[in-house]
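Derivation of every value follows stated rules applied to the coordinates shown; laboratory data play no part. Everything numeric here is computed off the predicted structure, so don't read it as measured data. Cβ atoms are built from the backbone, for glycine too; each structure is taken alone.
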Structure I
Amino acid sequence: MHAQPSVEPGSPSPMPTLFTWEFATDPYPAYAWLREHAPVHRATLPSGVEAWLVTRYGDAKQALADARLSKNPVHHAGPAHARGKTGIPGERNADLMTHLLNIDPPDHTRLRRLVSKAFTPRRVAEFAPRVQELTDHLIDGFAAGGEADLIHEFAFPLPIYAICDLLGVPREDQDDFRDWAGMMIRHGGGPRGGVARSVKKIRGYLAELIHRKRENPGDDLISGLIRAGDHGEHLSENEAAAMAFIILFAGFETTVNLIGNGMYTLMRHPEQRARLQASLDAGETDLLATAVEELLRYDGPVELATWRYATEPLTLGGQRIATGEPVLVVLAAADRDPERFAEPDTLDLARRDNQHLGYGHGIHYCLGAPLARLEGQAALATLLTRLPDVRLAEDPADLRWRGGLIMRGLRTLPVRFTAMSDQRLPDGTSRL
């Protein structure tokens, strides 16, 4: 079921149809129409659930920080069948609801404080060599072939292995996590049952891993959560499993899409790409940092922020929202708002005034953003340096975007490049 075109009073053109495959390919013209004519718009989603879409930057920033908009699904006033269609498929049945995307203060404050210790600048900086090692290892796997699918061979496994290391998943178990996460991505826009089955398998594994870590703790996030619970922080096993799960779920697909969307955008903007490559060749990093921020703004990995529910009547963008109604902030629309960004539909890798909302705003700002930025910078810089002539292997019109409501990412990203059969490291040794 899709939102149907309608003519708003006084509007010069009919409202575009939302949530079709054509819309998924390029949603930005439709979002521009909504920003101008219906900035807070009640839409029927593909699931049949009705929700308010917030598309202007100012309204979006307000909504993301508004304490009257709860993250807890218990506040959804819709019928039971509708409540079951929000959130991550399978998390309710797997006892994985008590994570940061579903709770409010004070529980949110307590759990975020515990988990934030894994994402301090110092811890992220210490993780940088491992991210670079993973990046090079994955490129080694296809550099000699002259072609690759950058989603499945690179952008997807990189954050999976990185997050597994962060959580403390043993190396011998990480391929299982990769398979389960792959099922979550493949089924993300289709039947919810496929995702739910993967969630159930992950939940079973996490229960076993938590038990093993309690007996033999290490210097990893799951061990840290267990220690916190053992020292009176009131962290239940379900909370520890839910936190590990959401770090995996929220952390890997956002980074997959950051790398995939980012490379796709760079390959379609040769002048901007050449500017970045020249900067990297000169050993500079300033442009790389602003480039990743601009790629997050221009075509970021998260299209809509996760669900919020009004706990009391409120007015947003001139629209009255009733208690219990769902609100979805359209980050992709807000980050192209001409009232906030000069020439918003133009890619400018050196953009400085770039307070985008790609990782949210307020108390639910993405906890893993520093790690995602690290992974994105390492991935893009290494790809452009090691495969300097990498290019699309298919017409952009033939590429397909994954269905789904929250995330925005390509199903595949086939590329070609000059095969690198004997890449040499600075010390003269062979990389392959």
Structure II
Amino acid sequence: MIYLDSKHIRQDFPILDQLVNDEPLVYLDNAATTQKPKQVLTKIKEYYEVDNANVHRGVHTLAERATAAYEASREKARAFLNAKSTKEVLFTRGTTTGLNWIGRFAEEILQPDDEVLISIMEHHSNVIPWQEACRKTGAKLVYAYLKDGQLDIDDLRSKLSSRTKFVSLAQVSNVLGCINPVKKIAELAHEVGAYMVVDGAQSAPHMPIDVQDLDCDFFTLSGHKMLGPTGVGILYGKEEVLNRMSPVEFGGEMIDFVYEQEATWKELPWKFEAGTPNIAGAIAFGAALDYLTELGMDNVHAHEQELVAYVLPKLQAIPGLTVYGPQDPADHAGVIAFNLEGLHPHDVATALDYEGVAVRAGHHCAQPLINHLGIHSAARASFYIYNTQEDCDKLVEAIIKTKEFFNGTL
């Protein structure tokens, strides 16, 4: 069954129509950032050529048009996440910014002997803010570990207690590719009175998201990982929780009134959006959301599952290649980290690049996980809407060619 016509979709992405090292580009670094369709690129150009003005602060025509487009993107993000209100949708610079804002909120409420529960698979952006919050408050950072390449739910459940004040997890691991049951975990977290934080950087671009159904207290995402520009993202928070949070930055649009010795803040969502925002980025992100909504996120997810079901067995069949995370394609998102025996991942990635195949190599900003796996780094291929089975075949062929080349030189 064909869920998306990827060959037709590719026509919207000018960057994909090029040669790299005299080979057609096969872009498989989508977990790091996705490419941008013409519709998004046009929207950025259109804003600067036609509507360039600051938002919320002017009554002239350009300012009103810019403000309307900026707030329309907020509504698109609300609908995409199924938040109750645009008051719950904050523009940020990306997932990292959102998680740092939540970490600052944690610093206000954590007490000595409180606990924050995360997993060993988390991206550094979902580790360091919690390390800092715990360091400053005397709270304890607790880790849940793995079983069969996935989150060990029994281990997580055993570490939840009345001392747990925050549970923060990636919905999809950027290394293991596993999909964590955050809806069930939110239920467990709320049973002990903890806030549930979801890092959606690797899930929001790839599957339908309903924050009301998940019942998470916070959800973060990055626009550039879902066809949008860099430097823009969303922090969703339940309205009653955001009302309890203090702003992290001050000045500009978030101000209500300033007295000589104190100030008051605007209502949600503007209370958190200090200064001049990334207006062009937010408006173009709205175009990215339009694009994904038109495709249908169910179709996006099904397409990636189809690619994984096609390529994962082929990778597993390569002698000396180790795939990390779930081994069943049904449990594996479109992120596949691997190593070739005897070869450094950077050498593998460089060799694949000679074949026009772009993958990532390194610790993937997940050093606790990499250390837990007993490796120093890994290569990673990650798929998106414009990738095809032919791309999968080129990846497999390039890996086999790399393996044969290095074996011949050893």
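Below are the figures for this structure:
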| quantity | calculated |
| --- | --- |
| Structure responsible for -12000, with helix-only ellipticity at 222 nm (-39500 (n - 2.57) for each DSSP H run of 4 or more, over all residues; to 500) calculated and labels I, II on offer | II |
| Highest-scoring label, criterion being mean count of other Cβ atoms within 10 Å over residues 288-295, among I, II | I |
| Which of I, II yields 22, 18, 7 [semi-axes √(5λ) of the Cα gyration tensor in Å, for residues 336-383 alone, calculated] | I |
| Read-out distance in nm of label points 7 Å out along Cα→Cβ at positions 72 and 368, computed value 2.5, structure in I, II | I |
